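Novice: Next up: the structures, one after another.
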Structure I
Amino acid sequence: MPHYKGYRRKTRKLLTLENKRGLSYLLNDFKNGDKVVIKIDPSQPKGMPHRRFQGRVGKVIEVRKRSLVVEVQVGDKKKILYTRLDHVLPFKGESLNENDKK
């Protein structure tokens, strides 16, 4: 069998929904500077970020009509994601950076 390198490769467990959700997650209002969690919704392939960003916390840089521009720290680099609202949740935890606590 050939070695496939698709976008959703090795995501059987990663992209499974635990429970069904309604439409209330689309009603969240995001502003610039908000912290968000990347949680991929596998039923919506449009605007889906890569699987390496699943569960990462990022900062909203820009709010668009149907999508967000999110900056995510991956190692020493900062990556910019263009993702739709389906794949993003508001961050409800303590800040990970010491600078943000002040």
Structure II
Amino acid sequence: MTAYIIVDIEVREPAEYEEYRHAAAATLAGYGGHYLVRGGPTRVLEGSWTPHRLVVLAFPSTARALAWWDSPEYRPVRTVRHRTATSSMVLVEGV
């Protein structure tokens, strides 16, 4: 079953964050992951959530998504995101 990682990112250090964007993209293919949404304008239709930078990743399964998230390729890249941005991330299975 397809799994999605949804991330709301508030970028604090835009120049340094660019390093993360490029490096993170290079880690996805080996785990079957790809971007469905990567930034872009958002419009609140209901409620009060106003995301900063919204990213949606798709993986072939929850196992592959978790393998990517904790992979030796992504772990050092993730530290760049932690240093340059504040983020919230969830994993959800599709239907």
Structure III
Amino acid sequence: MPQYPIPTQNVSVSSRKLNITAATVVKAAPGRVIRVQVLVAGTGTGTLNDCLTTGAAAAANQIATIPEVLGPLEVNAAFQTGIVLVPGTGQTLAIYYN
């Protein structure tokens, strides 16, 4: 079966959550995260996890680390279980997903 191109620009976004400052279940179902925007850098790194609850977020289901740097983090990754975003200490984040 041929591999089709993976879109790297102009990926459609159907949902977003803004100003996340605490661990949040973004979507309790499979989905795709397009981008995480770091609005406030904080003093600790955050994580993006493939699980259903904030309590289930762990290294075993971590998809990405959210750095302590202002700006966008392009993710474009599919999540099989659910999308949980855990900001680092003092971070404020926005997430764009389907």
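Values in this text are rule-based calculations from the coordinates and carry no lab data. Just so we're clear, the structure is a prediction, and the values are computed from it rather than from any experiment. Cβ atoms are built from the backbone, for glycine too; each structure is taken alone.
Novice: Comparing relative contact order in percent (Cα under 8 Å, 6 or more apart) across structures I, II, III, which is largest?
Specialist: II
Novice: Here mean count of other Cβ atoms within 10 Å over residues 45-52 was calculated and came to 8.4; which of the structures I, II, III was it taken from?
Specialist: This value belongs to structure II.
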